[in-house]
Structure P
Amino acid sequence: MQMSLLRYLFALLASFSVYSQQINVAVDHAPPYSIIAENGKVHGLILDILEIIRVQSNIDYQINTVPCPFSRCMRLLAQGEVDVMGGLIKTPQRDKVIDFVDPAYMALTSSFVFYARRDSNIEVEQYSDLYTNRIAVMRGGVFYPRFDADRQLNKVPVFSERVAFDLLLKGRVDLVIAVEDTAEVAMEVLGQPIEKLKKVSYRHSQAIYGHMAMSTQFHSTVLAQRIRQAMQRLAVEKKLDPVVTKYKLPPISQHVSTVTP
């Protein structure tokens, strides 16, 4: 009887240990960097990074994926209902409600471009030409400071890029803003007819950095600090480079000169 009780207590303690080491990761459908398959299976770059951190640093945790639209993922992270999300651009406003992990693991030397229907007569030569158009934007997303802060633009919030391009193809919006390097790959994955669209002349070019981010609640845990330290160390040691280059991104080691493990 005593032995049975001891076994029960050990099993109970083990279950608490496993539970306490679970990381809930919010994942939105953003091909090619994160994909939610029709069968519900989730895979993507942030999950690959967390897995290599787990293996290379011998940190015992389980990864539980939480598929969600981008805006809901952001809300869950800000409210502490999930622990981690990936691919987020750092802004002062976001920095108040979530904690960013350095270094950034996504670095895109790309442009924010605007897509219109190929059969439309819409021309955008300069920023001011945007004012006469309805522009689909990802709800909760950030782009570049002037565009984000401009309340005079007619922005139509949507839950996903799929919805944005669907609305454009149906003529319910005039433009979609997207990152040039990823938009066409995403459309191909989503099976949308990119040949029916055109990129307007106006674009905004800047370096775009995507970070892992943690909820403020998770950030204060020992596990989170170990992951943060491991991320920095593995980046400096170039052990994360093969993971990101698989997604056709530049090596993290190219922009971690100021990071010390």
Structure Q
Amino acid sequence: MSGGAGEVPSLHIGGGRAVISLRRPDKRNRIEPVDLETLLGHLGTVRIDPTVRVVLIEATGPSWCSGFHLGALADRAPAPVSFGELCDELERVEVPTIAVIAGSVHGGGTDLALACDLRIASHGVTLGMPAARIGLQYYASGLRRFVERIGPAATKRIFLTGETIGADELLRIGYLTDLVVPSELRNRVDALCEAVCGLAPLAARATKSAIDELGGPSPDLDRIQDGHVRSAKSEEHAAAMRLLRERRTAGAGGD
């Protein structure tokens, strides 16, 4: 069975990074039905690999992702998992996730990026949301992500006008978390990955979980505080403090 032009998304793990690459540039890196299970499998692999500290979602070509191939649904049985459920799973990945956006983002691709913790892009990228134009109300979890991340007003502007929005404005409204010139995108991504990989891994996971819960409707503050107390007593914290003292001692000795 063909999945359309290009290849299914790939996964490469090394140096603390898990890089998921969308590989259908001739089709604007749209997600085919066959890709849904492939991507879920990649996320499952990432979640059980203790060496992974950060996940990157990348793509080549002028479009980062144009979302799910809706036309494919007319030709086959419904996929066992929906595109929205894929984005939900990406949002639930325990380690920090980064969307590396070097092209336009349209339709469901906007939510795939929004499901990541950080969204770094190069100048020149644009966002377009055609859902209402083609007679679709967007799916619930995707709308929830938009409202939580950028607020109701900006969400309404994107969905109720269908306007193409440029990179500077996407940064201003909080859709993007970082914006650089194209020649600096890779350097900035490397710097972010080094910063994330330099964190204590258990603390990073717990902090991400706590922030996500605090952004929800009914966070359990006692549970989050208990997490803080446990981390303060953990061997991970003790080891980090020992290393910090050793570095300070070494620095003082070199003066």
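Read-outs: derived from the displayed coordinates by stated rules, not from any lab. Bear in mind the structure is a predicted one, so any value in this text is a computation, not a measurement. Cβ atoms are built from the backbone, for glycine too; each structure is taken alone.
A value of 15 was computed for relative contact order in percent (Cα under 8 Å, 6 or more apart); which of P, Q is the source structure?
Details: P: 27; Q: 15.
Matching structure: Q.
Among P, Q, considering only mean count of other Cβ atoms within 10 Å over residues 222-229, which has the greatest calculated value? Spell out each step's value before the answer.
On the way: P: 15.9; Q: 11.9.
Structure P gives the largest value of mean count of other Cβ atoms within 10 Å over residues 222-229 among P, Q.
Which of P, Q yields 24.5 for mean count of other Cβ atoms within 10 Å over residues 102-109, as computed?
Values: P: 19.1; Q: 24.5.
Attributed to the structure labelled Q.
When helix-only ellipticity at 222 nm (-39500 (n - 2.57) for each DSSP H run of 4 or more, over all residues; to 500) is computed for each of P, Q, which one produces -15000? Don't jump to the answer; show the numbers that get you there.
Working: P: -10500; Q: -15000.
Checking each candidate, the match is Q.
Computing FRET efficiency 1/(1 + (r/R0)^6) of positions 30 and 46 (r between Cβ atoms, R0 = 25 Å, to 0.05) for each of P, Q, which one ends up highest? Walk me through the intermediate numbers first.
Numbers: P: 1.00; Q: 0.65.
Across P, Q, FRET efficiency 1/(1 + (r/R0)^6) of positions 30 and 46 (r between Cβ atoms, R0 = 25 Å, to 0.05) peaks for P.
For structures P, Q, calculate mean count of other Cβ atoms within 10 Å over residues 62-69 and state which one comes out highest. Mind showing how you got there, number by number?
Numbers: P: 16.6; Q: 23.0.
Max of mean count of other Cβ atoms within 10 Å over residues 62-69: Q.
Out of P, Q, choose the structure whose coordinates give mean count of other Cβ atoms within 10 Å over residues 134-141 equal to 19.6 when calculated.
Structure of origin is P.
Supply the structure label, taken from P, Q, corresponding to FRET efficiency 1/(1 + (r/R0)^6) of positions 38 and 54 (r between Cβ atoms, R0 = 30 Å, to 0.05) with the calculated value 0.90.
Values: P: 0.65; Q: 0.90.
Value 0.90 for FRET efficiency 1/(1 + (r/R0)^6) of positions 38 and 54 (r between Cβ atoms, R0 = 30 Å, to 0.05) corresponds to Q out of P, Q.
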